[in-house]
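Read through the structures below before going on.
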Structure 1
Amino acid sequence: MLLNRPAIAPVGASRTNTQVFRELAERMGFTDPCFRDSDEDLCRQAFGAQVDFDLLLRQGYASLRIPDAPYAEGGFPSASGRCEFFSERLARQGLDGLPDHVPNYEPAGGSTRYPLAMISPPARNFLNSTFVNVESLRDIEGEPLLELHADDAAARGIHDAQVVRVFNDRGEYFCKARVSSRARPGVVNGLGIWWRKLGLAGTNVNELTSQRLTDLGRAPTFYDCLVEVRPA
């Protein structure tokens, strides 16, 4: 376990993530005691008896006292204590107790209006929307782009560096097209996440993604997204 300590004192109005959460909670009227815990309190609660936190403070790292194979004798956190291939707990929730493939909400090729699947991975020099404020990184990245395969571009009369409109029933997004072999036929790559104010029309790829959540983990479905692309 490693402890990440500040290299410098906070500059200007910068805040830790936990301080942002505390201030948001206060503004939103949440009074739960956990929002008054310090960062050290949170760390000590999270590590419990597994880590000597005072040692972590002194030397910056500490070894976790766990066996090499923690489940060698069973003891899985399941109702049976075993590694389950069929989950009774999921079955009781009305879900499939066995691992199975669940199709996309918006299956590629399943829409004549929006035939292209769009994914929106972070641009290489950003971390989602983080670091977009750094001018040198924006200069390296260039500008908001949509990568698409040459076959898909030709079918729509789109050429490289042309401004395109990417759209579906949720919204629209204007950016430059990059005809690239990095994009598979039928898939476009909306490299993100540029801040809205830096977009050509004050928008970004999040105009197109859905608010739906996955059926089990309640995770976002950003990559389950169909669009169409046309010259602007």
Structure 2
Amino acid sequence: MAQQRISYVPLERMTPEMRAEMDRCRREGTPRPESSAVRAHVPAAFWAFANSWRDIFHAGVCDHALKELCRLYVSRAVSCEFCGNQRSIKAATAGDRPVVEAQVKELLDFEKSARYSEREKAALAYAEAITWRLETDDAFWARLQRHFSEPELVELGCFVALTMGQQSWLRLLNIEHHQVLPGTSGSMAPGFETAAALAASKAAPDYWAKPKDRSIEGAA
């Protein structure tokens, strides 16, 4: 594994309130303890993210499973392995439209996939436009307004911006799961529940974030 760029703050240096949030991260994930232990270097950053994540991801006016799909789309788009190897427990058990692994595999080709509803595709198109800074037109916004209220569009846009910024940063830090408060699998993706399973999944030839062989690309 590449060298970790920012250290984890030890639990003994955290306030009781921060340690309680870290324990929640251990049990439930989203976020997992490692990223929270990095943000703990600045308590204001720790709480700004924890509270925003709670209020506009776990709660809010837009359905949680839809926001989870957008979060995972960003993971694929910015190649954040730390975030992409997590899943929201709440989204996986959500009513009539839980997030399933077959959907996750087709995120970057969502428009052609039959696994998403029109509402889900519209949300993913919104996430795509924000992530890739795409130009939009009246037809794009008419599509969104067919499926979402203005409060939903505000929350969804703020959430995508939040997760895109965090994932773009976290991918640089070379942090890994099962390093802080290890021994639990809260919100880990299937095949990543333990340190051993994570290592095996990342070594598999079909691992989603496997680096491309640049020498082969150059010879093509």
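What follows is calculated from the coordinates using simple rules that are stated; it is not laboratory data. This one's a predicted model, so the numbers in the text were calculated from it and none came from an experiment. Cβ atoms are built from the backbone, for glycine too; each structure is taken alone.
Overview of values
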| item | result |
| --- | --- |
| When volume of the Cα convex hull per residue in Å³, for residues 131-202 alone is computed for each of 1, 2, the largest belongs to | 2 |
| At a computed 2.1 (distance in nm of label points 7 Å out along Cα→Cβ at positions 51 and 83), which of 1, 2 | 2 |
| Relative contact order in percent (Cα under 8 Å, 6 or more apart) - highest-scoring structure of 1, 2 | 2 |
| If Rg and Dmax of the Cα atoms in Å, for residues 67-194 alone is computed and equals 15.1, 50, the structure in 1, 2 | 2 |
| helix-only ellipticity at 222 nm (-39500 (n - 2.57) for each DSSP H run of 4 or more, over all residues; to 500) derived as -5000 - corresponding label from 1, 2 | 1 |
| Among 1, 2, which structure scores highest (criterion: mean count of other Cβ atoms within 10 Å over residues 123-130) | 2 |
| With log10 I(q)/I(0) by the Debye sum over Cα atoms at q = 0.24 Å⁻¹, for residues 27-90 alone derived as -1.17, matching label from 1, 2 | 2 |
| Value 18.3, calculated as Kirkwood radius over Cα pairs in Å, assigned to which of 1, 2 | 2 |
